[in-house]
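Engineer: I've put the structures underneath this note.
Bear in mind these aren't lab numbers, they're just calculated from the coordinates by the rules spelled out. The structure displayed is predicted, hence computed values, not measured ones. Cβ atoms are built from the backbone, for glycine too; each structure is taken alone.
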Structure I
């Protein structure tokens, strides 16, 4: 049985990846420092599985990470541990520098030592399309220049460069992936889609930045996780792989799709109305990825359509009201990143 270590496994993408890995008969070690975005509700389905082990650890604790590597001897490390919310990065940039840059540096140093003992191991570093910055026309390719706009995107861009430099300088086996906006079950409601669903279910207005014209490429989280596993199996060391759906929606259109889905399932309250609010500083208008490389070379493609994925997502939150109860209400309702 292959052993896999997932960092940030109490979070959104990490917990969905772990669920899929366990279903595919991997043994998974979940390493998470337990931050505000961590949620044990995300792993309750498999927390008692014999193929699952949770360890509380911060990537900045290098000696602990080294000891975990030595003890469990993972074949693959998926690095999903990161601060990810752009609005928070505007209010507290240092948290992003500490987690996304220093944390990755310590992970790389730990992995460099571990690799000397386990030459069959590899590291998959998960990043974002936001490193490419505003893409008003066309779609970003893997060799395009990084032009991050927010402290979050800049911290992820820095971590990507660090990983790439360790491949070249120290010869570690690592691969970098850049994915578009994920959505699906278990996502913290500071992000757009789960926040909209929360507000719909609680008869609140639906806040949309600016005029709702900001466009994002959306991918269902399970499609992303399948891509990560494929990268771990067939990806080429030192390469970057874009992972996207090739489907863009602006925030206004996305919100209207969610309202349509909600109306087909329940009677929505009279306060559930779109409300345009002041835009956040430095808000990129559009992200879009060219994912031809992974589709052609690794034979992966997304399978879940946007409406089907949104319906699956809405249904999960509808059936899991206790998910929200595990979070601080202020983390759900408070507006961040609007004061500079």
Structure II
């Protein structure tokens, strides 16, 4: 098996230079880097992972986590996954620093900067879909700080990998459920979270793609509640008042409890089909009551745990993820399989 010493000798460089190339730490002439990588490929070099993990214990690695959605109970299970993986990684002298923000571009950028000031070597983030965040992610990657997006992705960024649902397919699934569960002429109100969160807009796109092919299903209006239950209550109540023809709702994000309270207090509670996402306690409650027909789940624990595993493997052993897009299963729940 080839060693770093042998690769350095063949390339005519120091072992430190080879180490910087293999661990993506930059500061190497591009021509020299390509020469080293060519030798690595020709020798089919495989790092000694046990030795590298032992070395990583001496590095005092720090990983950062930035999550959107303060107040959204879905992220409670994501945080459980983060914290359990963090406890495991602590045994390798790797610490995990967590920040959670509202749906605010400024708050997210400030959270990233705060983590950088604390010396993180990798970042897991549910990104606000904005060019400023994209540029920040690209800048981190240029500095050799890998980034894994979780729960929601960001377009055209240089992130290492994504962990979460295929939200377009999730939206298509919701459209299929609406087609199967709603009868006659169906008038749908869509309650979403934010236009600046890619997973929310992707769900709407997938849902729209399916329902527009069915002439009896019509989207009446789409509103955004920023995952706030009180805002969701008011918006849902307003939709029911202004559009009494609405007999179905698709909730693409949080705020399900507030929206369901509005439906529950309306004259339409017994003949309205409601499709939601995730299985937080209040959603379970409304499914047991029969108000929510189905919800689409997305393994939040895995979304919290796997990004940290990917980042640690990258930083500790140089191992790249097997797949760029790590999609969790689409899990449909109805009252009978809660």
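Engineer: Given a value of 1.00 for FRET efficiency 1/(1 + (r/R0)^6) of positions 134 and 198 (r between Cβ atoms, R0 = 25 Å, to 0.05), calculated from one of I, II, which structure does it belong to? Don't skip to the answer; put the middle values down first.
Structural biologist: On the way: I: 0.30; II: 1.00.
Here the read-out was taken from II.
Engineer: 42 is what came out when percent of Cα pairs over 20 Å apart, for residues 30-125 alone was calculated for one structure; which of I, II is it? Display every interim value, and only then the final one.
Structural biologist: On the way: I: 42; II: 55.
Clearly, the read-out refers to I.
Engineer: Right, another one. Have a look at I, II and say which one yields 2.4 for distance in nm of label points 7 Å out along Cα→Cβ at positions 262 and 294, as calculated.
Structural biologist: Working: I: 3.0; II: 2.4.
Going through each structure in turn, the value belongs to II.
Engineer: One of I, II was used to compute Rg and Dmax of the Cα atoms in Å, and the answer was 19.2, 62. Which one was it?
Structural biologist: On the way: I: 19.2, 62; II: 23.4, 80.
The read-out comes from structure I.
Engineer: Comparing structures I, II by mean count of other Cβ atoms within 10 Å over residues 142-149, which one has the largest value? Numbers along the way, then the final one.
Structural biologist: On the way: I: 15.0; II: 19.1.
Structure II comes out on top.
Engineer: For mean projected area of the Cα convex hull in nm², for residues 78-245 alone, the calculated result is 11.7, so let me know which of I, II that is.
Structural biologist: On the way: I: 10.7; II: 11.7.
Attributed to the structure labelled II.
Engineer: Given a value of 0.70 for FRET efficiency 1/(1 + (r/R0)^6) of positions 286 and 310 (r between Cβ atoms, R0 = 41 Å, to 0.05), point me to the structure among I, II it was derived from.
Structural biologist: Values: I: 1.00; II: 0.70.
Going label by label, the one that fits is II.
Engineer: Taking helix-only ellipticity at 222 nm (-39500 (n - 2.57) for each DSSP H run of 4 or more, over all residues; to 500) from the coordinates of each of I, II, which one would give -12000?
Structural biologist: Values: I: -12000; II: -14500.
This figure was derived from I.
Engineer: When FRET efficiency 1/(1 + (r/R0)^6) of positions 38 and 86 (r between Cβ atoms, R0 = 35 Å, to 0.05) is calculated for each of the structures I, II, which structure yields the highest value?
Structural biologist: Working: I: 1.00; II: 0.40.
Result for FRET efficiency 1/(1 + (r/R0)^6) of positions 38 and 86 (r between Cβ atoms, R0 = 35 Å, to 0.05) over I, II: largest is I.
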